[in-house]
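Please treat every number below as a calculation from the coordinates, not as lab data. As the structure is a computational prediction, the values presented were derived from the model and not from experiment. Cβ atoms are built from the backbone, for glycine too; each structure is taken alone.
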Structure 1
Amino acid sequence: MQVSVENTSALERRMTIGVPAERIETEVNKRLQQTARKAKIPGFRPGKVPMSVIRQRYEDGARQEALGDLIQATFYEAVVEQKLNPAGAPAVEPKTFEKGKDLEYIATFEVFPEFTVAGFDSIAVERLSADVADADLDNMLEILRKQNVRFEVADRAAQNEDQLNIDFVGKVDGEVFAGGSATGTQLVLGSGRMIPGFEDGLVGAKAGEERVLNLTFPEDYQNLELAGKAAEFTVTVNTVSEPKLPELNEEFFKQFGIKETGIDGFRTEVRKNMERELRQAIKSKVKNQVMDGLLAANPIEVPKALLENEVNRMRVQAVQQFGGNIKPDQLPAELFEEQAKRRVELGLIVAEVVKQFDLKPDDTRVREMIQEMASAYQEPEQVVAWYYKNEQQMNEVRSVVLEEQVVDTVLQKASVTEKSVSYEEAVKPVEAPQAD
């Protein structure tokens, strides 16, 4: 077998492979002999059909099959011989394809980029530290109460945070527009569910009152046919209901599946959950800074095949998440390319750090992570046992632990500063940068 390789770009390789005619004929004859043992042809007993007849009937198919298998096998042999690491399937173009002659074909493909991860000391990380103060706990209890608020009909004018039952009809240019009317809908004033001015216009209204609201749709309204247009809404208030927060009692505690009785036991469990959330938030922010630093210090070229695979995977995820009748390939690739490129780059860089430092998942950390996740459930021992019986889930945990070990490895070499902050600041999500 003859092999030559041409570098057509930083990652693309054009490999010419020559396969001797003798090897092709050997593979063709092997398939014909296999066919002869089982072929059923009128006038001949099974296994007794002359090879000339077998060849006449089946040689073309056997040759096509042999050529396909040989291209696959010789491509693999060639990349091993040339010490190449393909990042995707090759595009194959036969140069010669005649019976009795050597087979020569060209395989064009991309390889994984070869690089060494560097620049660890240029990475700056700010690690937050915070505690769950009593005031934070009190605030969380109020949030939990508000999430379980109930409404009772009130004989008074509507205020912000009241729930109104309303009927309304919306018109643009004197005509009722699609989706602009409803009957018996529930609306909490101040929720921001309706267009600007709608909810404010109902403050002070009483049950049985009708109000006409002259409003304007925002310029960036999702329905482009209505964006920026003036509209008139005739609203009838059926009922006004005021919010009633639940008491912190046994009935309220049971909604959260907490076994401990009394307010002290409930506060203890809520604090545990907040501390768990705090640890995860701090860890996540450190990891994001490390990954951003690795990307900035190690610009690499991404194989198109890997990028395309990641885009397609994200398309499928989007369809699964949002549903609808759309097919994944109907979603524009541009929607996912930037994030897909980041994911592929990070995957390659993280894999190289693992290789450079010979990292392997730490069994103790794997178990600690499983126990941490299980602690959020009522029967943590059962959850731990389930993980250890499920190899796929175990592999996912090992992967996360290995990524954490990569972060720890980088932190040992990076510039790390500590900053004490409040609980609220520590758990606050990082805002995504605004597009220009």
Structure 2
Amino acid sequence: MNDVHQGHTDGAERAARRDRAVRAALEQGLLGPESPIAALLDVTGIRESAAALRAAFDAVTAPGTPVLHAFAVKANPMVAVVRLLREEGIGAEVASPGELALARAAGVRPERTVFDAPAKTPAELREALALGIAVNVDNPQELARIDGLMRSADSRSPVGIRVNPQIGAGSIAALSTATATSKFGVALRDEGAREWVVRAFAERPWLTRLHAHTGSQGIPPELLARGVAETYTLAEEINGRLGRRQIDTLDIGGGLGVAFDADATSPTYAQYARLLKETVPGLFDGRYGLVTEFGRSLLAKQGTVVARVEYTKSAGGRPIAVTHAGVQVAPRTVYAPRSWPLRVAAYDAKGRPKSGAAVVQDVAGPACFAGDLLAEGCALPLLEQGDHVAALDTGAYYFTAHYAYNSLARPGIYGFVPDGSGGVAFATVRQPQTMAEIVAESGGAHAAALTTLHAPGRH
């Protein structure tokens, strides 16, 4: 079965599982008048996605090559998700102390963890080196900081340098990390930078890795592959000039984009791995270990936000459905709809896919500003009060990165699988946020702090 056909087949099966889960969520009370929004994660889809990633690189890599696929925890920082991926053979790429704590809570071993961040503190570096976690150094000042730590510690951590090949941007500037002025890594085309990198390895035998990440959504696979090729070429140059194979592992980042306009997965991991094999054949001949850092492509299509239509109305002749899903779960779509359009599916009051002629309408969220639109001018069967809308492909960087506008509560997150008898079984990944928790996060324990604080001479 070719990749295109397989992708469409997988997409159809995923959509069918989603439809069953939406209806079951209503029948089992996860959605209802008192819980008008919920997020659903397709556990079967997550397992299949992880398996597809492993198989794609296994197919192009020399036998015995060490390969670590490290999930970019920022994409879905739920402990249960990271633990599920750990069970599926995926490690963790973390970019903050919080993400490291989540990975450790999920049971990810230090040797299967990679620490990337542009602003690592001494304490954070000390902890990572003490644990034996791989560290990618972002800049010369950070390397100088690690020099001091390495002199006073016996660390098992693999340490590498992140480089910026400066090969250009994709269609979303904010997610393009290999531009001329990117904040990430050592800018290789700046004067003297390449020589500094070579010298850094020559002076430090414990530097054994090279890392680059070109960007994520909006970066074409060909540009990603070019970034990997630049990194491989630099590694070959360094090892050749030093006369030893000091760099033994290449961290090629992640960044494979997601097609938000259909259920099918495109591009697939298999397609990307073959492109890399064609572009950088030496990468896979067994001389280098590999690390990948995929996030969005693993999880996006496995998540759905479902929200009840609270009211329907009309303005200027345009029907408007006012729902409970908006900027709090989809800030990127609300603030940058052209870069982050989402598909929206319509379900009736019982959770069945809604049929009928498509009507152009707006799907609005609950936040108190005019731009809080999940979809504008969307063609759907006419939504009615009590129906439900589903924001599709939201399993990464959406409902897990809650935006607390209007102190709107975080929705509950529920994983689902077929129960073996035609139904759906759910497990709680995160409880819905309570009002007490909102007050506590907003400093409820310090309510009198400002009224009891007086400047000198004031009573």
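Here Rg/Rh (Cα atoms, Kirkwood Rh) has been calculated and equals 1.01, so which of 1, 2 was it run on?
Comparing all candidates, it corresponds to 2.
Of structures 1, 2, which gives -9500 when helix-only ellipticity at 222 nm (-39500 (n - 2.57) for each DSSP H run of 4 or more, over all residues; to 500) is computed from the coordinates? Working shown, then result.
Numbers: 1: -15000; 2: -9500.
This figure was derived from 2.
For structures 1, 2, which has the highest computed value of distance in nm of label points 7 Å out along Cα→Cβ at positions 103 and 367?
Comparing 1, 2 by distance in nm of label points 7 Å out along Cα→Cβ at positions 103 and 367, the maximum is at 1.
Can you spot which of 1, 2 the value 1.25 was calculated from, given it is Rg/Rh (Cα atoms, Kirkwood Rh), for residues 63-310 alone?
Working through the options, I get structure 1.
Given that distance in nm of label points 7 Å out along Cα→Cβ at positions 39 and 183, derived from a single structure, equals 7.8, which label among 1, 2 identifies that structure?
Computing distance in nm of label points 7 Å out along Cα→Cβ at positions 39 and 183 on every structure in 1, 2 gives 7.8 only for 1.
Can you rank 1, 2 by distance in nm of label points 7 Å out along Cα→Cβ at positions 79 and 351 and just name the one with the largest value? Please report the intermediate quantities before stating the final value.
Details: 1: 1.1; 2: 2.7.
When distance in nm of label points 7 Å out along Cα→Cβ at positions 79 and 351 is calculated for 1, 2, structure 2 comes out on top.
Where is distance in nm of label points 7 Å out along Cα→Cβ at positions 95 and 407 largest, in which of 1, 2?
That would be structure 1.
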